[in-house]
Structure P
Amino acid sequence: MEIEIREGKKEDLPRVLELIKELALYERAPHEVINTVEKMEEDGFGSNPIFGFYVAERDGTIIGLSLYYWRYSTWKGKRLYLEDIIVTESERGKGAGKLLFDRTMQKALDEKCSGMMWQVLEWNEPAINFYKKYGAKLDDEWTNCNLEAAQIRDILKK
C-alpha cells in the first residue's frame, strides 16, 4: 500500500476535478468552482499548456494532487507557483502531502526557478503547521487581490 507520485495525465482530470471540488468544500466555497474537465484539458494539455500537476496514487487510485504553474517575479525571476496540494480526507496525515510537496519542490529546482510560492488560508491550521515544518516563510504583509472576468468586462465597458 505504498504511495506513488507521478506526473499527471489527461486521463486523470476527472478525478483531479473531484479532488478540487473536495478542497472547495473543505475551504467552505464549493460554489466558487467553475472549472471543468474540458477547460483543464485545454489549459493543461492543449497547444499552450499553462499548468502541470503530480498525482499521488495508492493501489492505482488517485488520492492526492499537486497543481503548479510558472510565475515571474520582477525581483526574483522565474518562480514555481503551487496552486494547490490536495489529499483526499481519508488519506490525510499518511504521507501523501509530504511526497507531493517534495516532488513539487524538486520540480522548481529542475526548472531552475529561484523559488516556490503558494498561499494558505489563515484558518487552515493543519496546512500552516505542515508548511512550518519546512521552515516556510508565512507572509502576512501582502493582501490578495483579484477580479472575476465579469467584473473585468464591466470595468472595461465604462
Structure Q
Amino acid sequence: MPKTYDSLTLEDAKRMLSAAEARASSLGIPYNVAVVDAGGHLVAFSRQDGALIGSIELAIDKAVTARILDKPTSDLAKLAQPGGPLFGIQESNFGKVVIFGGGIPVVFGGAIVGAVGASAGTVEQDIAVAEAAVAVLHDVEEVVGDSRTRIR
C-alpha cells in the first residue's frame, strides 16, 4: 500500500537530498539543495563541500517558489517574460521568487506536499539535480507543468 502524504517528512527530505547529492556528484559539481514542506517551510538543506555560497539562498528560494506558486520554476521563466501573464512576479514575496529552473513541486495523489530547489550549475543541471531528488520518492510518471515526476 502506498504511503499517504499531507506533507514531506524529514525522512523523505533526507532521501531526496541523498539522491540530489548523487546526481550532483555525477555532474562533478558541488550543489546546494533545499527541501520544503507543504507549507513552504524548510525541512532540510544540504550544501556539498565547495558549493557556491551565492547559491545557498537560490536553492531555498527555488524550493519555496515552486511550493507557493505550485509550479516548477522553469515554467515561471516563460510566464514572467515581458508581456507575459506573470511579468514582474519575481518582485513579489520580498523579491524572493525565482523565475528560472531548479525548483520543482512534489505531488502525491494530486496534492502538492512540498518542493525541492537545487542551485550551483546551469539551469539544465539544476533541473536535473532537482528531478533526481523528486524521482527517489516516485515510481509512476505524473506530469507537473513541463516537468515529469514519478509517483510511487
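Laboratory data are not the source of any read-out in this text; all were calculated from the coordinates shown. Predicted model only: the values in this text are computed from it and were never measured. Cβ atoms are built from the backbone, for glycine too; each structure is taken alone.
Computed quantities for the displayed model
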{"item": "Structure responsible for 1.2, with distance in nm of label points 7 Å out along Cα→Cβ at positions 16 and 112 calculated and labels P, Q on offer", "result": "Q"}
{"item": "Given 0.6 for distance in nm of label points 7 Å out along Cα→Cβ at positions 8 and 40, calculated: source structure among P, Q", "result": "P"}
{"item": "Structures P, Q, by mean count of other Cβ atoms within 10 Å over residues 64-71: label with the highest value", "result": "Q"}
{"item": "For 30, 10, 7 (semi-axes √(5λ) of the Cα gyration tensor in Å, for residues 56-95 alone, calculated) the corresponding structure among P, Q", "result": "P"}
{"item": "Structure responsible for -1.06, with log10 I(q)/I(0) by the Debye sum over Cα atoms at q = 0.19 Å⁻¹ calculated and labels P, Q on offer", "result": "Q"}
{"item": "Test item: relative contact order in percent (Cα under 8 Å, 6 or more apart) calculated as 18, pick one of P, Q", "result": "P"}
{"item": "Given 0.45 for FRET efficiency 1/(1 + (r/R0)^6) of positions 32 and 72 (r between Cβ atoms, R0 = 25 Å, to 0.05), calculated: source structure among P, Q", "result": "P"}
{"item": "Comparison of P, Q - label where distance in nm of label points 7 Å out along Cα→Cβ at positions 24 and 120 is highest", "result": "P"}
